[in-house]
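Below, each structure is written out as structure tokens.
Rule-based calculations on the coordinates, nothing more; no lab input. Here the structure is a predicted model, which means the values were calculated and not measured. Cβ atoms are built from the backbone, for glycine too; each structure is taken alone.
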Structure I
Amino acid sequence: MNALIDFGKILIPASLILYAAYLLVRSFLAKEIELKKLEIRGRSIETVLPLRLQAYERMCLFLERISPQNLLVRLNPGPVPARDFHQVLLSEIRSEYNHNVSQQIFMSENSWELVRNAKEDLVVTINEAAEEMGQEMTSLDLSKKIFEKMINKPDSIAHALTEIKREIQQTF
């Protein structure tokens, strides 16, 4: 029985010391893991930050390029049928959008939604204006009609640009 008591006298303190060592090692490892996570996060931020800024820059450029005052002037080749110019406009918007669609992974959901809505609003406006054109109408007539329609609508492109700029200022 004395042997059992002596064994207990050794086992209980040894167990307590072992448990204390376990707690210390666990705490140390948890801190090390957290430091590694922070280090990895810091490195990923260094990599992703320039890509995010580039995405915002490209989407601002996209919105500027599809704004009617730039798009219509840049693409108007002269007196061509309104129907043909309508197709050129839609093709250019689609091409610009498809070229930049991958940038959405670096943008907030809200900003991307504003960009997409601005593009869709412009396409709807162009289609509405084209529907009102007769066979003899030219690209100049279509451009005028698009500008007339844009005057009566809220400028979703300017709104998207403003929100993107605001988000950039808040984030960076």
Structure II
Amino acid sequence: MHDDLTKQDIAKMQAELDERNHLMPELIEEVKRTRAFGDLSENFEYKEAKRAKNRNGSRIRYLENMIKSAHIIDSASAADEVGLYDKVEIYIPEDDETQVIQVVTTIRTDPLKGLISRESPFGKAVVGKKVGDSFTVFVNDNYSYDAVIRSITKSEDDGSAPIMQY
């Protein structure tokens, strides 16, 4: 399994990975230092230092795996079609509601901020469409809804959408 990521995504993950690898010796030293405090069953500092080291190690493994298994994609799209990083004004007749979303890669998704993965049902339905196009979003076997593209603002990765944390 791989994720479709841009070169910018890889660069951001590599920068975080470098930072976390640089931090690891300090975290290991903190575990050693707090271990010397004595009784480990009641040593909160030790438990917290170990938790921080383990969390950092887990994130390092995640970033390494994401970088290693990534499928590099180009963010370019046709001038009149929805593509990666474009901001799209969508009208949903069922709710009589207009929303503005931005299509992003899977590691930058944040639906509450309107950052929609191109791999999501909505993202798959909207990518490649043009202003005025209607499309159907298939959420699951029992539910779908229609939407219409009102406008497309071509955009590029400005770096403002952070890499997802877990």
Structure III
Amino acid sequence: MTIVETERLCIRQITNEDAKDLSKVLADPEVMRYSTVGVHTKEQICDYIANCKNQYKLNGYGHWAIYNSVTNEFVGVCGLNKHKVGTDDVIHINCRLVIDQQGKGYAVESTHGVLDFAKKSLKLKAVHALIEPANITSVKAVNRAGFQFIKSSVFRGFEIDIYQVAL
């Protein structure tokens, strides 16, 4: 099921058939360098798919697959998660792109698409981003997407900066 289409991207629910494409992101050490869960094995990718499907049913959101609308080439994953950070429950965006798809503006474009969905379909008032300070590329992307730095915190044992955008 398609969640949102942007100028160049189709963002849709993840299916079992996406496992091979997902490995281009989730099993790549460079892409997963700033992940709090690390590189995924083939079995963990299957668990990831099952978890995504479960989150769609429970929350109406989760991680979604990003494909190029023209070429149908896999670009990466993006989506929303809900986690407790300190004492706060936050809904935060996550975006990971295949290495050869980075640097094309897809992170910002997919983020705008997800934010539009969050506002119109989920009626959210704000979305957060949790980013390790060393992840300069992601910091630049969320800043371009309109997020503002809120505070520093710790999440899953990692020091992070929390950004927020009002919807």
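With helix-only ellipticity at 222 nm (-39500 (n - 2.57) for each DSSP H run of 4 or more, over all residues; to 500) derived from the coordinates and found to be -9500, which of I, II, III does the value describe?
Working through the options, I get structure III.
State the single structure among I, II, III that was used to calculate distance in nm of label points 7 Å out along Cα→Cβ at positions 71 and 87, giving 5.0.
III
Upon calculation of volume of the Cα convex hull per residue in Å³, for residues 55-142 alone from the atomic coordinates, which of the structures I, II, III produces 74?
Only one of I, II, III returns 74 for volume of the Cα convex hull per residue in Å³, for residues 55-142 alone, namely I.
Work out which structure the value 15.9 belongs to, where Kirkwood radius over Cα pairs in Å was derived from one of I, II, III.
Of the structures listed, the value fits III.
Can you rank I, II, III by relative contact order in percent (Cα under 8 Å, 6 or more apart) and just name the one with the largest value?
Comparing I, II, III, the top value of relative contact order in percent (Cα under 8 Å, 6 or more apart) belongs to I.
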